[in-house]
Structure P
Amino acid sequence: MNISDVAKKTGLTSKAIRFYEEKGLVTPPLRGDNGYRSYTQKHLDELTLLRQARQVGFNLEECGELVNLFNDPERHSADVKARTLQKVADIERHIKELQNMRTQLLTLAEACPGDDSAECPIIDNLAGGCHHHKAGSSH
């Protein structure tokens, strides 16, 4: 198979496929006599794994580890499960951070009159409480 066949079958762009190859995340494809990359089912499987692992939040390094585990007949499912649960913990921490950001932004928005005046508690707060642009203030 050539790269455009692989792109169609995996839902990845040719650019993404070449990027994953450059990063060493997939088995290097064989080159034909014409210099074109030649892909096998194994490449499709690796690339599909990469695409789906990225969709659930694994970073590039973690994806590389998953491909190594995929190719390791001696792998232990416990290792894969541990990595997955670690990713869940990372995501839960990220959700808490996002919820805190959301709460802070809503609190700031509630304090703002949202009218035609230049007075804006959101800007003042984000600027660390400086009120340089307050109308009529002498600084």
Structure Q
Amino acid sequence: MSVSFRILKSLGLVYVRYEGEARTADTLSAFGTYATHPDFRPGQKQFVDLSALTGWDDDYLSLMKAQAKKAEAFTGNNAQTLIVYYAPNPIGQKLAQLAMHSWEPFPAVVPIIQDNESQALSILGLPFENLQAMLTRAAE
């Protein structure tokens, strides 16, 4: 599967990682698992790591449908969701831009793109210099 997630409950964060080629079907499958997870909460901050992305299925219509489905879950109970896309390379940047545009109809979802790891973590209010430190701390 091209996408995985971890709910870092102690940090109030969901860490999403894409590797290889992103497929909308994989995204929807992972999101379905996340949305039914006992630790899922509307409004959880999201860190979407696109640093290992090499491509995507380029299905813009399916992407829009997937984002609408996510928005339903993200904005439950009038929650606002902050999503930071960590996209340090051109492929990640392009997909993050598409995702940004797909969130436009949903003002309760606040997406931000960053190409700097420590700045992306800082935007989320996390006091870590890098992802490795965050993931190590969350595992303790």
Structure R
Amino acid sequence: MILFELRCKAKHHFEAWFKDGATYDGQAAAGEIPCPICGDCHIEKAPMAPRLAKARGAALDAQAAAGELRRMLVDLKHKVQSSCDYVGEKFPDEARKIHYGDVEARPIYGEATPDQARELEDEGVALARIPWVAEGN
């Protein structure tokens, strides 16, 4: 892996990692590297001293961390599924009923759109948004 300092025609500077110099050359020629500030795809290398990734170990450490995070999210999913009632798309209504004391409090989970979740939060309804990862692989 190699890190290049890049700049667009508007002179915005940014960094990007590439597998090697040839990968950068191909992506730059195809206009596949947009400036993160203005979106311009006319990119060139800025003067710099290239930095190489220290070792494969760094990439493996990042992969291991990502794998551990995924494992933790799967564990959380199992915990929620085993200890909470699934209410599906009725989640906003059920959460409100519990919040306002219309039904006995119990742990629930289900689906809510981002707008529905914001409305619940605005009403003071306690909820948590959990990334629901697919299992396998």
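Read-outs throughout are calculated quantities, based only on the coordinates presented, and are distinct from any laboratory measurement. Just so it is clear, the model here is predicted, and its values are computed rather than measured. Cβ atoms are built from the backbone, for glycine too; each structure is taken alone.
Things worth noting here:
- Structure from which 25, 14, 9 was derived, semi-axes √(5λ) of the Cα gyration tensor in Å, for residues 11-90 alone, options P, Q, R: P
- Taking Kirkwood radius over Cα pairs in Å, for residues 67-122 alone as the criterion, the top structure among P, Q, R is P, with the largest value.
- Rg/Rh (Cα atoms, Kirkwood Rh) - highest-scoring structure of P, Q, R: P
- Which entry (P, Q, R) yields the derived value 10.9 for mean count of other Cβ atoms within 10 Å over residues 27-34: P
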